[in-house]
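We did not get these values from a lab; they are worked out from the coordinates using the rules stated. Small disclaimer: the values here were computed from a predicted structure and weren't measured. Cβ atoms are built from the backbone, for glycine too; each structure is taken alone.
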Structure 1
Amino acid sequence: MQNLIIFKYKFLYDIIKELEENFTFTIFEAYDEKNLNEKLKEDQNSLIITKKKLDNFENQLILNQVPTRLSYIIEKINIEFHKLHFSEKSKIEIGKYLLDLNSRELIIRDRVLKLTEKETNIIIYLFKSKNAAGIEQLQSHVWGHHSKLETHTVETHIYRLRKKISETFNDERFIVSNKNGYQIK
């Protein structure tokens, strides 16, 4: 269930609250920042409607031109919820890292590593594999090669990816190799 928090916008809250049974989201009112923080502790991915941009808060819909048509407000709310849903689906937690599929970035705290599309696909495949993935598996699933061609493309990409991760995050153990292939630890 998605939550909509209307911040310091009493008359808009009253109008939308009356229509709540027609929506697929739950509506809350926040009358100050303390109250807003309490609501966000329950669900970090709530959408906040406010009159002006709030610092330190994500997922805001700023409605500063009132009056406006209610249908326009509802449309904007639905668009923002769709964006929020898409954004949630584009991030994968891999151990202590966050892989952002939209921006193709590997993130930990304030450090960001920009990845190529192939590097992103390697990480996703290795992360989803239950066991170590061999070179032939990676050739087949990441590169789309289905023959037993002898190539060093996989090893070269893995080597460069490991080097980038090591240089950016000082992590030598993100992708490990053993006799069965490569694995994310």
Structure 2
Amino acid sequence: MLRNSDQSWGTPAKLLHWVVAVLVFAQIAVGWAAVNWRLSPTKLDLFVWHKSTGMLILVLTVVRMAWRLANVTPLLPVDMRPLERRAAQSSHLLLYLLLFLLPMTGWIVNAAANVPFRVFWLIPLPAIVEPDKAMADAAARTHFVLGVALSLLLAVHIGAALRHHFLKHDNVLARMLPGRGGAQ
């Protein structure tokens, strides 16, 4: 199924979801390693991987938001309380916002620090701000706080998906799994 239906996510939505999920978890690990590695060529390579993957996540997030806006969103289970519905909608909006803002703040850090950068060592990334140490420091702090917020929100997101699957026994998780539909 290519397009979303009112019962399930389409293949592009599922693919984008899982690719971004894997990239985000890799991003957290590589970012942590890059910050904590001793100064060496490996540290520099880890930062290139982290920044490059961030730019890839940014592009995929924009594609994902466009796909979501152009398609129907599967219906939430009928037995969900209004507060749960608002929480689900708000958390998804916040996830998209963080997946957009994290790469943007990383890009600002890089530009404000006046560090030339090529995505995956190939594509030059233009500076989006002028060099400014104070801005680089502020953007780095913001990037870190947003990263912590994303990590916490991911824990809630995964917990909610598991709750739907194992406790509520509905199709919320199943309809996002590859090769699965939305039938209950």
Structure 3
Amino acid sequence: MSSIHPALVACDIPVFYATTEGQTRRIAERLVATFRQKGFVSRALDVASFDADCIEWGRVRAAVVGASLHGGRHQRAAAAFVREHAADLNARPSAFFSVSLAAASPTPAEREEAAQLASGFPAEAGWHPQKVVCLGGRLAYTQYGVLTRFIMKRIARRRGAPTDTSRDYEFTNWDDVACLADSIVRKVAARTQQAA
């Protein structure tokens, strides 16, 4: 009887993500594009995918994990992935980005709560990333079901956010995404110099 071994995914800087409406995936893909422009092999990998479980950690020079915040919690799949790979993540430069509407809120208390939830997420799993970043998400009205659209519109109205449900509204600051990518590249370069 033969056993089939999956091919390992070779990558310098994998960007793992969990997403609900797709904005976290879009951010992960932007990070990957930046890393590739800097000469690294990089891939965006859904934490629930087969490839995410087959990463060749010996080749990884840095890692990024992203998850979106809904109802005060990040996705369970992201939490499970981080718990399973905390040792791998801690062994190299790493960062966590949390995506939420609260991160782009005009209310300081809401931004602070989002920051606390973002900081607590890796800590609960025993992961100690060098950087934790909160990024604004997107009101994806066109992708919500009827009930979610109704709830999100009511929340948006209370917060003074857009309520036209015929379109989506993006609150991601792409300059912050670029800064996150640059900080990871600098950490990889510093580690390479230390090893030389």
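Which one of 1, 2, 3 has relative contact order in percent (Cα under 8 Å, 6 or more apart), as calculated from the coordinates, equal to 24?
2
Out of 1, 2, 3, choose the structure whose coordinates give distance in nm of label points 7 Å out along Cα→Cβ at positions 55 and 119 equal to 2.4 when calculated.
Working: 1: 3.4; 2: 0.6; 3: 2.4.
Source structure: 3.
In terms of percent of Cα pairs over 29 Å apart, the structure with the greatest value among 1, 2, 3 is 1.
Taking -23000 as the value of helix-only ellipticity at 222 nm (-39500 (n - 2.57) for each DSSP H run of 4 or more, over all residues; to 500) derived from one of the structures shown (1, 2, 3), identify that structure. Only one of 1, 2, 3 returns -23000 for helix-only ellipticity at 222 nm (-39500 (n - 2.57) for each DSSP H run of 4 or more, over all residues; to 500), namely 2.
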